[in-house]
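Colleague: Take a look at the structures listed below.
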Structure P
């Protein structure tokens, strides 16, 4: 599962709270602060949609100042990380 997260506040303290909350969630296996139409891109590994729904609801409950959590479900993996390509160094 990927989530595009939009923060409702962009001050440093609010950003740090979101970053810390994501770091503390075991199911958040990768997290990036990004530019563009959302603020964070997070990859979650969850057992089922019910678990994800509850987790997404917790993220958006208002305490973290998260405006939107957009879900992108992974249907099928096309290519995964295989390491740095030779010659890219």
Structure Q
């Protein structure tokens, strides 16, 4: 069994509308996940939530950057090339 895999999550050229749908969907789900973790941990007194709050801020910054790029591409009638790879490692 491999302990490391690389997966191409997104690969290709997209219109600004397609890119927005793909990228904001992924970031939106990550934001929801972190918000649920914060809520769950606060409700059950399960400890530190700082890493989830920090991650939320990072995701919101990414959302702003992506929004700016998509707006720029839209204004120029351009296509966006997106490549996103995920490295998955099993740690024991």
Structure R
């Protein structure tokens, strides 16, 4: 445990940010998982809506600094590819 006041504050800030990032990352994974379940069930209408939600949550994660922009682009590309394969 740090003794210096500023170091104590940094520990608190780090703890809150870590929790916030973990919650956001979990919500992101949940959105992606819901889409993949819809694709597995061949539910085209629901999959389209869930793809939009997953894409939006990926974009938000990039702006919040939770994931890298190239990682988000890669994930969006793969999800879109799955959706297009479902439609064909």
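Colleague: Quick one: helix-only ellipticity at 222 nm (-39500 (n - 2.57) for each DSSP H run of 4 or more, over all residues; to 500) came out at -21000 when computed from one of P, Q, R, so which one is it?
Modeller: Q
Colleague: By the measure Rg/Rh (Cα atoms, Kirkwood Rh), tell me the structure among P, Q, R with the highest figure.
Modeller: Evaluating Rg/Rh (Cα atoms, Kirkwood Rh) on every structure, the highest lands on R.
Colleague: Just checking, which of P, Q, R has the largest value of distance in nm of label points 7 Å out along Cα→Cβ at positions 4 and 36?
Modeller: R
Colleague: If you don't mind, there's one more thing I want to ask. Comparing P, Q, R, where is Cα Rg over 2.2 N^0.38 Å, for residues 12-51 alone highest?
Modeller: Q
Colleague: Quick one: relative contact order in percent (Cα under 8 Å, 6 or more apart) came out at 41 when computed from one of P, Q, R, so which one is it?
Modeller: Clearly, the read-out refers to P.
Every number in this text was worked out from the coordinates using simple rules, so none of it is lab data. These numbers come from a predicted model, not from an experiment. Cβ atoms are built from the backbone, for glycine too; each structure is taken alone.
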